[in-house]
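Novice: Below are structures written as C-alpha cells.
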Structure I
C-alpha cells in the first residue's frame, strides 16, 4: 500500500473513517477540527491540521440525500399511521411538519459533512478557472 505523501493525503484514511468523521461534523483528515462555523458554512481550514476546506463544494448533494432519506421515512410512517388509525388530515399535518423540520435540521449538516469527507477522500476540489488576482 502506498504511503501518504503529505499529512493531508487521503490515502492514509479509509473512506468509512472519513465519512464517520464527516457525519460527526469533524475534519475528515484528522477528526479533531470542526468542519463548520455556523449551521452549514465550511471553515476555510481545519483548526487542528490546517487542511484547506474552502475548496470542497458539496452543492446540491446534501439536500438531495436529506430529501431522499426524510421523504422515504416520513411517507412510510405516515402511510403506516394512516392504515393503523386513520387520523384526520390536520393531525397528520400537526405530527409530520415538526418531524420533517427536526429531521432536516439534524441531518443536513451531518450529510454535508459526509459529502465533504467523500470529496476529500477522492480529492475532488473546486477548480476555479478564473482565480482572483
Structure II
C-alpha cells in the first residue's frame, strides 16, 4: 500500500525521511523514485521545490523544454553563422573571378587596339 500523506516536501532529505517513515509503517511514498529524481533535477537547476509532486514535475518539464529550446536556438545560430561564412567565401571568390575577367578583357582590348594600329601602319608602309 502506498503512503499518501505526503505534503509540502521541498527537499530530497524531507522526501527520504517521509519514505523512511512510510516504510516503518509498511508503506511507501507514492512516486518516490520519480519524485526523488525530480527533486535532484530541480536542485541541479537551482530551482526551489513547490512541495507538491505534480507542480514539481511540471516545473522540471518546463525547465527541460526551455533548455531544449535554448539548445535548438544555439544550433540554428551556429548554422546561420556557418552559412554566412560560406557565402562570404563564395562572394570573395566571385569578386576575384570578376576582377580577373575585367583584367583579361582590358588586356584583350588593348592588344586588339595595338594589333589594329600595327596592321594599319603596316599597310601604309607597304
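Novice: In terms of distance in nm of label points 7 Å out along Cα→Cβ at positions 70 and 102, which of structures I, II is highest?
Specialist: Values: I: 1.3; II: 4.8.
Greatest value across I, II: structure II.
Novice: Given a value of 74 for percent of Cα pairs over 17 Å apart, calculated from one of I, II, which structure does it belong to?
Specialist: Numbers: I: 64; II: 74.
Source structure for this number: II.
Novice: Comparing relative contact order in percent (Cα under 8 Å, 6 or more apart) across I, II, which structure shows the greatest value? Spell out each step's value before the answer.
Specialist: Values: I: 36; II: 20.
The structure with the largest value is I.
Novice: -29000 is what came out when helix-only ellipticity at 222 nm (-39500 (n - 2.57) for each DSSP H run of 4 or more, over all residues; to 500) was calculated for one structure; which of I, II is it?
Specialist: Numbers: I: -17500; II: -29000.
Attributed to the structure labelled II.
Each reported figure results from applying straightforward, stated rules to the coordinates on display, with no laboratory input. Remember, it's a predicted structure, so these values are computed and weren't measured experimentally. Cβ atoms are built from the backbone, for glycine too; each structure is taken alone.
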